[in-house]
Structure P
Amino acid sequence: MDAAIPFNKPALMGQEMAYIQEALGGQLHISGDGQYTKKCHTYLEQHLPGVHKALLTTSCTHALEMAALLLDIQPGDEVIIPAFTFVSTINAFVLRGARPVFADVRPDTLNLDETKLEALITPRTRAVVPVHYAGVACEMATIMDIARRHGVAVVEDNAHGLFAKYHGQYLGTFGVLATQSFHETKNFTCGEGGALLVNTATYAERAEIIREKGTNRSRFFRGQVDKYTWVDVGSSYLPSDMLAAFLYAQLEQRDTIQALRAAVWHGYHERLADWAEEHHVQLPTVPAGVEQAYHMYYLLLPSLAVRTKMIAHLKAQGIQSVFHYLPLHLSDMGRQYGGAAGDCPVTESASDRLLRLPFYNTLAAADIDRVAAALHSFTDWH
């Protein structure tokens with residue numbers, strides 16, 4: 001059998017090891033907010049117009065927790081999220097006592113359905129957290145308009161969508177806050193990591209304090225105070241500078257990485273278009289005016305039974321494929337907050353049918369051919 005094709009394979013793209021070695025060198029420190037952390041902050045701030053301050057975190061989950069603290073989420077507050085997302089999107093707010101309100105997703109992009117949003121807003125709604133699924137933008141014009149009219153904060157979960165755009169504006173620059181992921185499955189990685197994007201200046205100083213265990217340490221190092229002390233709630237959200245060194249090397253290779261991933265996405269799309277139409281398989285949708293991040297490639301198969309058989313079929317040929325999120329409103333925790341079957345029908349259907357194909361920077365054209373051939377050879381559509 002040919003060599004296995006994994007679902008994901010992180011790759012060195014440039015100077016990762018050299019920068020880590022430099023970070024380990026005598027003059028530099030390897031804890032948080034060293035030279036490479038600052039380089040990453042500057043890179044994100046310069047390349048994402050509208051971001052007032054970028055702060056690396058240990059994960060996207062922790063960036064979301066910082067967002068909940070910055071918004072002063074209190075017990076009884078409501079936060080609207082798509083039912084089709086990773087648990088971190090809501091856990092950060094539930095930790096502060098918030099009640100999740102689950103919104104269904106659109107059948108084309110699997111993003112939060114903006115036509116269902118306004119009906120979910122109540123006097124207790126404090127935030128809406130749109131998730132740019134697969135690095136394809138939510139309908140941000142409508143979401144932002146609704147949020148402004150109701151005085152609700154928007155926090156973008158942009159774990160999938162770094163450098164993608166909605167009508168010319170970068171994702172992560174619409175909400176008052178946004179979060180990024182640098183997990184090993186993401187376009188740009190340091191193994192585990194994230195970032196909080198602060199788009200409103202009023203949150204900037206407090207974000208630094210929360211990230212630094214609730215102290216004004218950053219002001220001390222800038223010479224603004226003669227000693228630092230505990231001034232607010234907070235935690236330790238700083239990643240090691242060695243991780244930042246790895247990440248900075250990846251960010252430097254932005255154009256190369258995105259070109260490689262675009263080739264993979266289009267490689268699948270071209271090879272599968274006719275096959276998908278013949279077998280009633282839905283391929284990813286990218287609406288007009290949206291520039292995607294090329295984060296993943298997925299199929300929406302006709303049924304759960306077909307997906308189960310397709311995973312086994314691909315596995316038998318050495319190809320690893322995976323499903324994605326289970327509906328949050330039907331999880332054990334989701335049901336505790338009133339979630340029930342039928343609440344979010346598009347989410348429930350998509351969750352059963354979605355299959356993610358192998359996708360990584362170094363996936364060769366020959367391997368894309370092999371995956372496509374394996375899909376074409378599947379015959380059990382019942």
Structure Q
Amino acid sequence: MPYIPFNQPSLTGNEFEYMQETIANRHISGDGPFTKRCSALLEETLGVPSVLLTTSCTHALEMASLLLDIQPGDEVIVPSFTFVTTANAFALRGATPVFADIRRDTLNIDEGKLEQLITTRTKAILVVHYMGVGCEMDAVCDIAQRHDVAVVEDNAHGLFGRYKGRYLGTFGSLASLSFHETKNFTCGEGGALLINDPRYIERAEIIREKGTNRSRFFRGEVDKYTWVDLGSSYLPSEILAAFLCAQLEARDQIQSIRQRVWEYYCDNLQDWAQENGVQLPSVPDYCEHPYHLFYLLLPSLEERQAFMAHLKTNNVASVFHYLPLHLSRMGRHFGGEAAHCPVTEDVSERLARLPFHNSLVEEDLERVVSLVKQFQCGS
């Protein structure tokens with residue numbers, strides 16, 4: 001029985017050609033032609049004033065923290081149900097993460113519980129579009145505006161997803177993308193910072209260039225460049241940008257394949273889920289998601305563990321997802337034990353993700369679904 005991995009990066013056709021072109025051009029450091037092509041494609045498609053490629057989504061969020069001038073004593077509101085990066089990028093600058101619970105339907109931050117978490121020290125609200133399904137951005141942005149608090153979108157899952165017809169990543173002042181190998185579009189390791197507020201553009205360039213005005217020098221705006229601000233080395237290699245460019249140019253093809261996988265799971269597991277008390281992903285009518293992942297919420301932790309063991313025995317990989325940040329060692333260090341996040345704690349114990357990648361063929365999907373249906377909850 002062949003092994004079906006949870007994730008497997010795939011090629012679209014032009015990755016090697018573009019990488020060879022980069023090497024032939026003798027420009028393999030950052031900000032070359034392919035870096036610019038990727039940024040331009042994303043700016044034009046999403047309608048964003050500026051997009052800067054970074055070495056990871058983590059680094060894009062670190063840049064956001066610097067741009068918002070986060071200082072020790074500041075607070076940032078983050079969902080407890082997210083990857084550590086969402087909180088860590090701001091904690092590195094001295095901020096205290098304030099952990100918010102999530103909704104039971106979309107597993108996104110519960111906008112109804114946001115306002116009670118805001119204090120005079122709150123500098124930003126971090127939203128994570130889980131599975132690429134948009135958070136309730138109308139409510140989030142309204143709350144943020146009334147309290148003069150910045151909104152930052154961690155859009156690692158949601159590139160090309162939409163909320164009420166508008167692209168995710170275009171609501172907050174700043175947003176981050178991920179091009180890790182587990183994402184829809186990848187270069188192995190990579191990310192991007194989306195800058196929706198033009199006043200941050202010039203400083204973002206400086207931060208990404210180790211705190212120097214090097215970009216202005218290359219544009220001929222200054223006769224030499226020097227250290228002018230805090231910063232770090234956030235530029236990805238041009239080889240990675242070449243790989244990513246091929247992926248982004250094939251976005252329609254990639255998304256079509258992923259849509260087929262997602263809809264196969266959804267269509268074929270509805271009856272089984274209802275019979276076994278399992279929750280499938282929830283997508284509001286006004287959200288268009290990018291088919292990033294497919295999860296099941298089993299009735300209990302014991303059922304989840306037994307389900308994953310059943311798949312593993314049959315040579316199929318499945319994985320759980322985030323552990324509650326507020327209960328982690330670092331989360332408790334920041335006072336997380338005082339956070340009230342019952343939905344996060346419950347969901348984290350019951351969620352399992354099915355294999356999801358572009359290399360899955362019909363035979364693989366049939367086998368996964370057949371194995372899922374063999375598992376009966378409560379038996």
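Taken together, the values in this text are just the output of simple stated rules run on the coordinates, not laboratory data. Everything quoted here is computed from the prediction, not taken from an experiment. Cβ atoms are built from the backbone, for glycine too; each structure is taken alone.
When you work out mean count of other Cβ atoms within 10 Å over residues 112-119 for each of the structures P, Q, which one comes out largest? Present the calculation step by step, with values, prior to reporting the outcome.
Details: P: 17.5; Q: 14.5.
Largest one: structure P.
Tell me which structure, out of P, Q, gives 26, 56, 18 once P(r) over Cα pairs in 10 Å bins from 0, in percent, for residues 256-295 alone is calculated.
Derived from Q, not from the others.
Thinking of P, Q, which structure, once distance in nm of label points 7 Å out along Cα→Cβ at positions 104 and 352 is computed, gives back 1.4?
Values: P: 1.4; Q: 2.2.
Checking each candidate, the match is P.
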